[in-house]
Structure P
Amino acid sequence: MADNENKNSKMVGKQSIQFANPPYIIAAASIAGKKEGEGPLGTMFDTVEEDSLVGKDSWEEAESEFMKKASQKVLQKAGLKSSDIRYLVGGDLLGQLIATSFGVEDLSVPLFGIYGACSTMGEAMSIGAILVDGGYADNVLAITSSHFAGAEKQFRFPLDYGNQRPYAASWTVTGSGAVIISPQKGKKQNESDADIVITGITTGKIVDYGIKDSMNMGAAMAPAAFETIMQNFIDLGIQPDYYDKIITGDLGYVGKNILVDLLKEKGYDISNNHMDCGIEIFDKDTQDTHAGGSGCGCSAITFSSYIINQMKSRTWNKVLFVPTGALLSQVSFNEGNAVPGIAHAVMVEAR
């Protein structure tokens, strides 16, 4: 009998896992930049930093500081110390994950440094949940970050260049989001709040539709989101209305339309319950962000504030959280390669 046919196996279908003991998300923290704080979700973030450099000398040091503040905040909200964390799973967009390594080094916690581009929060939460459900860790801190200026410097043009942004371009979110995943319930700020658990995951594959426009991330990532979401439906034998919300990371207005159309072609209509973090985080009419928000921090701070709040209040009981990533680098882009995408789905439930 194949492993995934074993009745005791947690593997479901081709790419999914259902946890035998769904881990709890016992705390979440969001540290946002000034522009993000001026957007529709601004009042929900734990902290809004008015200075995007947060007193540092470089954008990269600033991003590390955002991550440091997010890790400190989530520990405080959970009532834990860094010594209570078995593993930290995190990453960012910068080369060699320097925002993460310099941002969390003072915690002195064993680290799994990961790279999933803008899907990193989904990957971090997936690995964290596997570690906890498998009995390999008690508390896992999952974290990621991004910074508008740092991303522009690394992937596009220096800010002083003043280049024109096409309408399909998205705006990299400045911020850091973190959650703590545990086998047991945590303390509640309000007794009426629901407990939030991770019931399962669907791990994405690399999907390449040959998109070479690095300024159109939504089009590059939408096919990956489509593949992962559809596989989640197939693996679990469910329909889109199983979820109150299906939430992608940073497809923006362009990618959202592509995703909805691709799924409709396969008989799945998510138009009534789909939401994209990149659309929610900025006001299209007043903030001039074109296609919406992007970056690792986009889905991370939206999940750690708005989505968590909606689930704690039981406004949404079942959510499929699907951060999306564009797997390009300076080298791959300059050599004329396409921009592959990846998306990792996390099944989150209020109980």
Structure Q
Amino acid sequence: MQKGKSSLLFEHSVYILSNACVAGKKEGEGPLGQGIDVIEQDPMFGADNWEQAESAMQKQAADLALEKGDIHRKDVRYLFAGDLLGQLIATSFGTVDLEIPLFGLYGACSTMGEALSLGAMCVSAGYADKVLAMASSHYATAEKQFRFPLGYGNQRPQSATWTVTGCGAVVLSSKWKAGDKSPAVRIAGVTTGKMVDLGTKDSMNMGAAMAPAAWDTIMQNFKDLEVDETWYDKIITGDLGVVGQKALLDFMKNSGHDLAERHMDCGLEIYDNGRQDTHSGGSGCGCAAVTLCAHILPKMLSGEWNRVLFIPTGALLSTVSYNEGQSIPGIAHAVVLERSGGDK
């Protein structure tokens, strides 16, 4: 199963049995709105504060993913989930009622890639028949923790991204639905990213911090699996935005790989930048997670794409590290998604 330095190709298939996503009003008004399962008009999600709102969103997405797959909570062995908040409070408070053993994860905006990777490893190795992988973010909780209170009304530079209010959840299984001959999407392999730090210190330019990590992981994937960009129908990063995408494409071109026609970024897909004024695009754990469920998986199930390299990207800063003047390391985890027949 081990390939090269950082990759795995699974000997035993890991299927995405069901998925669901919940998002806010702004995300629902964007290009992916029709693919989002639940668009909540109330940014508070009926809760008393922003953090409780994000917890409520996680719980709703998890329940919906289970419901869509006709899966009972007791049949899910582990939950791999995370968010952007300190001590993962959106996840820990949001998932307590699920009563599923939890691995709490923090990979910043790369968390959905980390959750899928670890969940797939667990299922393929036989440690679980079913696991739930999930990640969320909320615009207001992220602004409150990492930047400024919303009431402050600070000006955002053009390099800044807009944190997605959204949560995506998928159920991974060692088996496809019995007797179901419909197409399926499976996780064929993963490439685990390493920390990459080129010294970026601008917290309002996450794309610049994450692009080197995305480049490093993509190149490692190519090397480990002995492939190039032509092996994939799409290579999709998490939330590099306008600035980060340009940097990534330049890095790749200088390395002998032209991704211009094959690359897509979730942060550029989830909003209409011209109409919604999000500056450089979308970001947050929920950006890649919602785009996966609302856009990528439907495209694969329809047969438009057969093999996708999905690479959620993360900027690993905190309010402490930033205020101490430290740089912002990036990380990116790649997941190889493949379409297959459902007669398994």
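A few notes on this one:
- For the structures shown (P, Q), mean count of other Cβ atoms within 10 Å over residues 227-234 is largest in P.
- Label whose coordinates, when FRET efficiency 1/(1 + (r/R0)^6) of positions 147 and 251 (r between Cβ atoms, R0 = 30 Å, to 0.05) is calculated, return 0.65 (choices P, Q): Q
- Top of P, Q by FRET efficiency 1/(1 + (r/R0)^6) of positions 267 and 315 (r between Cβ atoms, R0 = 30 Å, to 0.05), largest first: Q
- Once distance in nm of label points 7 Å out along Cα→Cβ at positions 187 and 219 is computed for every structure in P, Q, the highest value turns out to be that of P.
- Structures P, Q, by FRET efficiency 1/(1 + (r/R0)^6) of positions 59 and 211 (r between Cβ atoms, R0 = 35 Å, to 0.05): label with the highest value: P
- Answer label among P, Q for the case where mean count of other Cβ atoms within 10 Å over residues 123-130, calculated from the coordinates, equals 26.6: P
Throughout, read-outs are computed from the coordinates displayed, never taken from laboratory work. Note that the structure is a prediction, hence the values are computed from the model and not measured. Cβ atoms are built from the backbone, for glycine too; each structure is taken alone.
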